[in-house]
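Engineer: Input: structures, listed below.
Coordinate-derived values only; no laboratory data. Nothing here was measured: the structure is a model prediction, and the numbers come from that model. Cβ atoms are built from the backbone, for glycine too; each structure is taken alone.
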Structure P
């Protein structure tokens, strides 16, 4: 075969491999309000980001709301292509793939967003996060099932109740004295307290942030193994979308409509 023909074939094969992509994608996310990222009554910021991502990659993306533990289980079973938004936990390396950096850890530049955890207590409580431990702890701390902060607390020897399904339910247990306090995502509780005056009157946030971390789109093993180049492109495109002027406008519009 002529050398030029061989070169043309190789170029065509390379172009085909580079453009290889699935016909569609299915991503799951938590089925509870997680302000401002995912909401039941309207698209949250993560959903808006996914919709912009969908347009830019040219692949239809179906979003499915599931209980968080089930969402991760579906990911591990390769029943969905991705799950969001997931902070890093070592055990989740067995469920799906993070966008990894050169240091062997997830690359924060490829995150969906940053979020923090704070301690919530009844007003006047002596319970306090001093930056390394909980002072005056004498009871149980509440959190939400499947959230990564639970391992952090238990590693410190903190007794944790993660049976509640929502921040509202958890905070009500604090008010009733069934929990001494709660460690929950800060932005989520800010929204809850703004919409529940009775809880806002009884609950306060400890001023020191307990933990802050990036959150990612986890991809299934199947997708990454079958479409490695596309998967990497997907994570890179999330960074571009997140920092784009169009998404910044979506953020401004979102907060302006609250």
Structure Q
């Protein structure tokens, strides 16, 4: 049986020159079952050998050194790690976003319905990756990345580009009243944020993220907020809502070439 090639999606908003980035689909790996085949996360039971091989295949396909990949475990928070800063012992798990201006260093953000978000400032030459579920979105992980780029690297938010990777769409993100209330409290009355569903209301995380990024100073044309829905397309994407903990995990990645 022929081995499928790794498929990597890209955003036209992120600069092609000087950066490497992408979002692999689930195609082209060695994992099996509901994790078939390009599972890139270790947390839910896949073997470390499978994940290491899958990550190696992504690195080869994208053209970066797999030894330079920087990742953290995500906790649905808003903390940002500037790679190279000393981390307190035992605190590595508490970072949902990573930032670096070191050439060759690749930043990874995991997701399986949450948003793997990538950022690039082509002027100051700095990159960032963030994991944003609904808690991280409401908490402000995306604006916190922009603040870090501004305060630590001198970025002008108007120069920063941001792209949202494959994630659950408003078609599938059914939530309870308490979640709707949190979004309304954080964002106010944003058109398109709350979508009526057949049973409960749905949230459009893309609308929420765009509003937060624009408030943080990004130009509207520098935001790519129309990724495919992970839950809708079982052939190409993992989805926690669809598959549970036996499913796989995606990883968005970005770095300076």
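Engineer: Assuming 145 is volume of the Cα convex hull per residue in Å³ as calculated from a single structure, say which of P, Q it is.
Structural biologist: P
Engineer: Okay, next question. Work out which structure the value 11.9 belongs to, where mean count of other Cβ atoms within 10 Å over residues 100-107 was derived from one of P, Q.
Structural biologist: Values: P: 11.9; Q: 19.9.
Value 11.9 for mean count of other Cβ atoms within 10 Å over residues 100-107 corresponds to P out of P, Q.
Engineer: Have a look at P, Q and say which one yields 5.5 for distance in nm of label points 7 Å out along Cα→Cβ at positions 204 and 228, as calculated.
Structural biologist: P
Engineer: From which structure (P, Q) was helix-only ellipticity at 222 nm (-39500 (n - 2.57) for each DSSP H run of 4 or more, over all residues; to 500) calculated, if the value obtained is -7000?
Structural biologist: Only structure Q yields this read-out.
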